[in-house]
Every structure is written in structure tokens, then in C-alpha cells.
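Peer 1: Listed next: structures, encoded as C-alpha cells.
Each value in this text was obtained by applying a stated rule to the coordinates, not by laboratory testing. Computed from a predicted structure; not experimentally measured. Cβ atoms are built from the backbone, for glycine too; each structure is taken alone.
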Structure 1
Amino acid sequence: SEGDTRINQVMIGYFEGATDEEDFQRDARTVETGSKKIYTLIDENQFSIQSRTYPLNQEDVVKLGFVTDKHGQLKISLGDIEGIFGNEQSVYLKDNLLGIIHDLKDSDYVFESEEGKFDDRFEIVYNSKSLSTTPEVTSSNEVKVYQTGGLTYVISEDELINEIEVLDSFGRFIRSEKSINKNKVQFNLISGVYYLKIKLNTDKVVTVKVLVK
């Protein structure tokens, strides 16, 4: 967060002979007791080092938890990568709160959070196309958002808009519009940062971050 330079690290490795349960010869539970930390999870236990079964299963999911002592902006980054991750293997961060899948090898993931302990928001995954049975979630140019005359407009040129859910910068629900079935929707939003989760009539979901001035 702004003015806070604290860094906390975890390691996830895939090794021959390792399992996806706790391996006492390989894994290390977190000993960090600070007010801001990140960790992986096995059941309810927190780990700073977690070994996983090798070879890597593309459907593997590693839960990622964090604690922060104040609300604000945080960043998750990839540090040193080697072995299979040094090649073409992607590493995705799945944000279950906002429905976003982000490739950490492309860029850092910056997000907003309230203070507290969060064990269910993030997961590390490796296959962006088979994460769940929910509609595909993207952050793309399939919709356009612009502001004029104090109103925010959402436009989808190729597909009809079915639903729009408005979240604040912390991912808290504000309002929703359902059964829209139009290519253009307008909102009257006060100044602030919002996430718009836009469901198209094909069941595809597009998540857009909007700054309303």
C-alpha cells in the first residue's frame, strides 16, 4: 500500500516424490507473525514453502491467503522462477472476489483490499481455460465504457448485454441491472473507482475497472 514497502514471500515448487499434502521433509509452515503477510494453504494450515506433486498437473490449484492490517492497495508479483516455470508454463492468479484471471508472468496484480485475513480470495492456477464451470471471465475490449454529461455508458457492439453488476474498489456489491438485453446501458455513479462485471447474452463475463470523476 502507499507508503508501505513491506515485502512477504512464499515458494511453490513441484518435486519428484512430493505430494499435495503436507510433506514434513519439504514443506515449511509460515512463522511470520506480522500484521501483513501472504501464504499458501493446505487445509487450514499456512505455509511459506509448499512442495507439490511432479510432474505439474495443469488442473492443479494452490490456495493463496493473505493478511493486511489496513485497507488500501496491494500487489502480488512473481519473484524467481526456474525449471518448468522458466519456459512457456503460465502462472495465473485467480481472483475469486472479482472473477478475474491474471497472468502473473505478464505483469504484477494490483488490487484493493480491506484490512483483515482472507483465505478464499486468491488461487494459483495454470490453465486459464478450464478453471471452473462458471462462464469465461475476461478483461478485454469486448465492451466499451465512457463517461459524458455525468453519466457512465457501457456499450457492446457485437453482443447484447444481459446483466451488469457494480462493485466498489474493494469488491463490495453496490447494485445490479438484470434482463437488460440491449447493446447500450447508462449508469449514474458518483465519483470513485468501480468494477463492472458485464454478462453478455453468450454467458461470457467481461470485468472492467472504471474511474468515475
Structure 2
Amino acid sequence: MSVPPSSDESADPGSTMVDLAFTLTGLTLPHGHRQPLAAALERELPWLPQTPGAGMHRLNLSQGGDGQALLSQRTRLLLRVPRDRVADALRLQGQVIDLFGHRLQLGPAQVRELLPWGSLYAHVVASLSADEGGFMLEVEVELRRLGLRCRPICGRRQALETDDLQGYSLMLDGLSAADSLGLLQRGIGPHRRLGCGLFVPHRSAAAVGTPH
């Protein structure tokens, strides 16, 4: 089990990004909802796809029948946005989005601070490679470029909604507080708008094997 960085490192160095967690009202969404949902949000927040580090976390949904996914009362729409854009992003509250006949209403949002942990997890990091070895080479190159010292752990291959997008889940273990916070703010790889490359703190490397 990972623990937070030691007490002399655990003070928040000052995150420029936060997560906004919107409550959702709705019953179902189509499985292929990421692209149209991202497009709908970007019509309201045109700065979102142009802002480094900003993006939309994947929704936690249950598997349903007939090509549908099920929302629960605990499902939240999480957007990672700059702190100075929070007021602008909050105007999504009360908006109703129609995704191929599936109605989704965004309710009140809460600000969640980004807190550095020694282990960070991304459900999917987009990759140009068709195999795990190639993906890990990409990760190692990016970690060196960013000057990050940690242990990368590759998880399962994750399916995305378009044939030309692929990726793997990824755990990064042994991060310092400063490196952890920097990675939370930057992410790794492309396609933040589809939830790729966005990291969250995690207590156990076992989550890397969680399927899509």
C-alpha cells in the first residue's frame, strides 16, 4: 500500500489545477459517449481543449444492455481545470446535455483539491504503440523528458471509442510530493478531453489491472 509523501514534503506546494465534481441526473448513456460529451462541454467551455492539463475524467458507469451504460446516484462528472477558470466552469451547473436521446443534467459542483501522493494512477494513457513494450518505452521517454523519478507499472490494455485510439492503464509509484503534484497538473500523453493521461492518487497498485 502506498502512503502519502513524508510530512516534510506533504504540504501542498500550491496546485494551479483542481477537479470540479458535478452531480449528474440521468439514467443511461450510450457506451460511445466520450466524444459527444466532450464536444458538448467544449461548446460551453471553448477554452477547455486548449488548456494544458485540463480534461474530462472518465465517468464511473455500470454495464447495461443494448449498448447502454447505467448512471448511479454517486456518478460524478469530473473536470480538471485551472483554478482561475473555476468560476467560468461552474456555469455548467444546471445545463442539460442530450447524447443521442440520453438526457444528462449537470447539478451542483464541488471543488476537489489535487493532493500529492506517492502513487498516482491513470485509467488510460493514450499510446501510439500496439503493444505493452512499446507503450512502456513511450512512458519512460516522457518521464525522462519531465525529469520524473518513479517506478512505472503498466496495467491492462484499455479500449477507447474510436479505432485509432488505444492505451493502457498506468501506475507511477515512488513519486516525491513536488513530482506528484506536477504530474497531477500536467498529465501524460494526448487526449485529455477523452479522459486519457489524467492521474489520481491511489493507495494500491492492484488497481492497475482493473478493466475498462
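Peer 1: For volume of the Cα convex hull per residue in Å³, which of 1, 2 scores largest? Could you put the intermediate results ahead of the total?
Peer 2: Values: 1: 138; 2: 123.
Evaluating volume of the Cα convex hull per residue in Å³ on every structure, the highest lands on 1.
Peer 1: Now a separate question. When helix-only ellipticity at 222 nm (-39500 (n - 2.57) for each DSSP H run of 4 or more, over all residues; to 500) is calculated, the result is -5500; to which of the structures 1, 2 does this value belong? Don't skip to the answer; put the middle values down first.
Peer 2: On the way: 1: 0; 2: -5500.
Attributed to the structure labelled 2.
Peer 1: Tell me which of 1, 2 gives 40, 22, 20 when you compute Cα extents along the principal axes in Å, for residues 21-100 alone. Can you show the working numbers first?
Peer 2: Working: 1: 39, 32, 23; 2: 40, 22, 20.
Corresponding structure: 2.
Peer 1: So, one more: If relative contact order in percent (Cα under 8 Å, 6 or more apart) is computed to be 29, which of 1, 2 is the source?
Peer 2: Of the structures listed, the value fits 2.
Peer 1: Of the structures labelled 1, 2, one was used to calculate FRET efficiency 1/(1 + (r/R0)^6) of positions 117 and 197 (r between Cβ atoms, R0 = 30 Å, to 0.05), giving 0.75. Name it.
Peer 2: On the way: 1: 0.75; 2: 0.95.
So the calculation was done on 1.
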